[in-house]
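What follows is a set of structures to go through.
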Structure P
Amino acid sequence: MNRHTFCSYLILGVAFAFCLPMQAQNKVAAPMKDVNQVIDNTLDSLNKARTARPIAGSSRKGNNPVLFLVGNSTMRTGTLGNGNNGQWGWGYYAGDHFDQNRITVENHALGGTSSRTFYKHLWPDVIKGVRPGDWVIIELGHNDNGPYDSGRARASIPGIGKDSLNVTIQETGVKETVYSYGEYMRRFVQEVKAKGAHPILFSLTPRNAWEDKDSTIVTRVNKTFGLWAKQIAEEQQVPFIDLNDITARKFEKFGKEKVKYMFYLDRIHTSAFGAKVNAASAAEGIRECAGLELANYLKPVEKDTLTGASRKEGCPVVFTIGDSTVKNKDDDKDGMWGWGSVIAGEFNLKKVTVENHAMAGRSARTFLDEGRWNKVYDALQPGDFVLIQFGHNDGGDINVGKARGELHGSGNESKVFLMEKTGKYQVIYSFGWYLRKFIMDAQEKGAIPIVLSHTPRNKWKDGEIERNTNSYGKWTREAAEMTGAYFIDLNKLSADKLQKMGPKKTPAFYNTDHTHTSLKGARMNARSIAEGIKATDCPLKKYLK
């Protein structure tokens with residue numbers, strides 16, 4: 001079938017070894033080699049898994065349909081699927097894309113399962129809950145390798161044929177008939193149809209694998225599971241969506257460095273970032289699939305019409321992101337002000353516009369977590385500029401209290417934390433890591449990031465104003481150097497000015513406390529930034545007054 005009927009994008013990107021020589025018994029192909037060597041869940045945790053996974057159909061609201069997700073660890077990582085090891089499956093986020101008042105999404109995937117083991121151990125309970133009009137997405141194949149009759153004993157026969165093999169599991173003595181990958185997929189499809197529901201076959205998710213060392217093309221292999229799933233979809237006349245290709249094309253735009261953090265611990269299992277990308281790709285595939293009625297249950301694509309709204313034809317936009325020292329109330333001449341609300345005065349506004357998207361109380365991490373950065377990222381166009389300043393709120397508690405801190409430093413360190421307020425697990429990175437993400441995202445879009453050390457506080461000791469040279473200022477500089485971004489030492493520029501004035505005159509530049517600036521202080525910081533820009537070769541300097 002053509003792509004207009006079955007949404008067949010380019011095929012699969014999981015690199016498996018080719019089939020080994022034929023076995024003597026029943027003359028079927030030997031199982032595919034387990035080249036991934038990744039140990040995730042095995043079926044010895046079935047009892048625990050059953051308590052974690054939903055009872056099929058239990059989410060149903062009235063007579064609304066249910067979307068059942070059938071897959072492995074790339075859809076539901078681990079037994080609990082709660083990210084406690086820093087890995088997430090895309091099924092966790094799939095429901096975010098659907099109107100839950102019209103359809104509910106149930107993630108029945110389990111890490112470590114193949115088409116064979118899911119069909120044997122889990123499928124009977126899932127199909128019981130399927131009713132006419134429901135939908136079932138099936139994405140399996142990552143684990144259809146290794147031995148037929150020992151160890152994890154989860155391999156299916158390569159291909160889509162009708163071959164079968166009678167085996168005795170060496171460790172248990174249990175006898176079992178093994179079928180081809182295609183036959184298991186065929187049975188899933190036929191049994192869903194028999195219930196009056198709608199099956200959809202998906203290709204696998206892509207790995208963090210590239211065609212060669214210097215390549216910018218994500219490895220795609222169309223000779224194994226992606227091809228076989230597509231062939232079964234065509235044979236059974238059901239939709240096929242090449243999730244692998246949709247996400248792989250995004251990865252190629254992201255570049256290798258950004259793709260690294262789409263995964264966690266290995267090159268197969270996604271982080272929350274990667275899982276969200278795959279979930280969005282799944283929604284896109286459903287939406288673009290001609291005639292697929294499941295698309296009617298997706299939420300409308302919301303477009304932010306505010307971020308970037310100041311753009312004038314032919315003129316770049318300067319976006320500012322940060323905390324309350326960048327954006328405060330900014331409406332009372334005697335109140336607290338952030339420099340982002342006055343820095344427009346430093347530019348020729350006939351040639352550039354300025355938008356302040358900072359938010360009081362945010363750290364680099366919470367600015368990202370709340371989706372604020374995504375709005376700026378989506379609005380960025382080549383030639384735009386992004387002024388980035390964090391550090392005031394980044395040193396607090398990580399998983400308790402305000403829960404906005406990050407790990408110290410600028411490296412690639414990360415750690416999984418259980419968040420007190422939400423009861424959910426989250427991977428927390430270093431302060432510099434979050435800055436580097438903003439920088440690389442901006443560079444990816446063709447925009448120019450400029451990183452600033454945070455504004456000085458009005459705190460003095462022995463006649464010297466406090467600086468941040470050995471902590472957040474240092475880590476900010478390092479983040480800029482690692483990514484080739486422009487760096488302006490705003491802390492030093494403004495602190496030097498305040499130092500010359502002395503501690504008796506500096507209170508006029510602050511309001512309420514030693515951190516938040518008055519209108520006078522905000523203007524001083526804006527001038528410092530302009531001076532810093534002039535001292536660089538940054539293209540933004542030509543837009544200054």
Structure Q
Amino acid sequence: MSYQVLARKWRPKSFATLVGQEHVVRALTHALEQNRLHHAYLFTGTRGVGKTTLARIMAKALNCEAGVTSTPCGVCTSCTEIDSGRFIDYIELDAASNRGVDDMTQLLDRATYAPTIGRYKVYVIDEVHQLSGHAFNAMLKTLEEPPAHVKFILATTDPQKIPVTVLSRCLQFNLKQMSQSSIVDHLSQVLAAETIPFELPALRHLAKGAAGSMRDALSLLDQAIAHGAGQVTEESVRAMLGTVGDEYLFALLDGLLAQDIHAMLAVAKQMDAGSFSFDGGLQELATLFHRIALAQFAPEALIDEAERSRLTVYAQALDAEFLQLAYQIAIHGRDELALAPDEYAGFVMTLLRLHAFRPERKAPSAGFALPVKTAPIKTQPTKAASAATPQGNSRSGVSPAPSFSTSPVVAPDPVIAEASAPAHADEDWHAQVAKLSLSGMAKQLAQHCELTQLTGTAILLRLSPVHKHLLGTVQQDKLQAELQSHYGRKLRLEIEVAEPASVTPAERSRTAQRERQDRAIAAIEQDPFVREVVDLFDASIDESTIKSITRE
């Protein structure tokens with residue numbers, strides 16, 4: 001007998017064996033038990049979540065020789081022929097290849113005839129959103145007043161493309177994506193029944209790679225069995241999927257905590273040598289930061305005791321504020337991989353960014369020694385950071401926001417420092433921008449930038465990714481020319497797209513405007529005459545009509 005792939009062999013054949021769609025199963029079961037049957041059903045959801053499988057189970061429930069039931073026997077002629085795709089009154093139509101009005105007209109013409117052997121004729125139209133507009137129009141009348149012996153089951157991954165006139169004639173059920181725990185449990189049962197040895201962490205990798213699709217998970221499991229020569233191990237699955245193992249991720253974390261950039265770059269080289277996915281690596285790193293944050297604030301959310309124990313050490317060693325920043329750096333680094341010269345360079349730059357904004361370390365917890373090569377350099381927080389930090393601890397057990405050091409670990413040479421350090425503080429940059437003779441988008445570009453470095457030949461600015469639409473050649477040329485004129489020398493303008501570390505002139509301007517507006521509203525509300533009018537007429541103040549007056 002030829003081999004049958006796991007996705008087909010383990011396709012659910014009853015409502016009881018369908019995984020992860022309890023809300024839909026409950027509604028259909030009650031409808032069948034109470035004989036409250038609709039003539040048209042619409043199943044929506046992403047690929048591999050069970051839309052056509054559910055349609056087949058529904059067809060068996062309607063045509064089982066035992067009668068209309070929520071528990072079809074699965075052994076009668078009708079049930080076995082529907083499972084094998086040979087039941088003459090069960091018609092599956094792929095709308096991707098039969099989308100024209102002629103195809104739909106032929107189907108509807110045949111629908112008028114009574115079933116040949118079954119109780120109902122069941123028409124399943126898969127990917128129904130691909131039908132043409134004329135085909136939808138042709139089926140409207142039949143959908144509204146179908147013959148009593150006909151049931152329509154429509155399935156789609158894109159319900160937004162279905163006309164509302166069709167949607168209004170169907171009972172719609174949205175099938176959700178499978179949770180990773182549901183996929184792992186099901187794969188465990190399949191492997192146990194197939195007597196194939198496996199490692200549980202390997203199934204977690206497969207579940208993550210399936211992205212909510214049980215069919216994809218079973219297909220990946222077939223591939224993993226072949227790749228592992230009859231067994232499913234974590235090492236084999238990681239090699240197959242190109243996913244980054246925990247040892248790499250925790251080595252990066254250890255290097256980050258020890259402020260050892262060389263150790264972090266060594267991990268990147270190992271990943272490159274192993275042909276690992278850097279996109280997947282940043283995804284896993286962001287997930288790890290998320291799990292550590294959970295260990296800080298909601299450790300009970302981590303069900304796995306071993307994972308909770310391991311992450312607690314890092315949760316105690318990292319500040320909550322730095323974790324939020326690190327998470328943002330990881331996800332933005334992943335988003336920018338496509339813009340990098342190559343993925344390796346993009347990954348390394350993300351690691352350098354994590355290192356550049358490293359936190360001042362807490363004292364390590366018991367049993368966790370951090371290798372320290374040089375003492376961290378303490379820097380004073382910016383005025384913006386100081387203003388945002390409350391005086392004292394505002395959350396129990398959490399320290400105030402840390403200051404971040406962007407200086408090298410080894411003190412720079414004084415001569416080099418004088419040439420490379422910014423010549424102006426934030427306040428000076430804001431003042432310089434106000435003096436520039438710019439207008440339009442060039443002015444907007446300058447106001448949304450942060451000065452990070454000014455040397456004798458170059459000026460480096462940082463622009464938030466949300467404002468990268470301002471990076472046009474024309475406005476950059478105008479800004480460079482104006483800066484050269486302002487500083488009185490030839491300067492090369494470089495703009496880095498990244499989150500600014502301090503307040504930009506545009507943000508400071510908005511803050512000042514909000515403060516002026518708040519003062520104006522407070523002045524109006526506290527005015528004796530206004531308060532008397534409000535009390536006398538039971539009136540209210542429309543704050544949107546209050547405008548602050550700026551006195552030069």
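Only the coordinates and a few stated rules stand behind these numbers; no lab work does. Quick caveat, the model's predicted, so the values are computed rather than measured.
Quick check on the output: -8000 is helix-only ellipticity at 222 nm (-39500 (n - 2.57) for each DSSP H run of 4 or more, over all residues; to 500), derived from one of P, Q. Which one produced it? Don't jump to the answer; show the numbers that get you there.
Working: P: -8000; Q: -15500.
Of the structures listed, the value fits P.
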Structures P, Q compared on relative contact order in percent (Cα under 8 Å, 6 or more apart): the greatest is P
Which entry (P, Q) yields the derived value 28.4 for mean projected area of the Cα convex hull in nm²
P
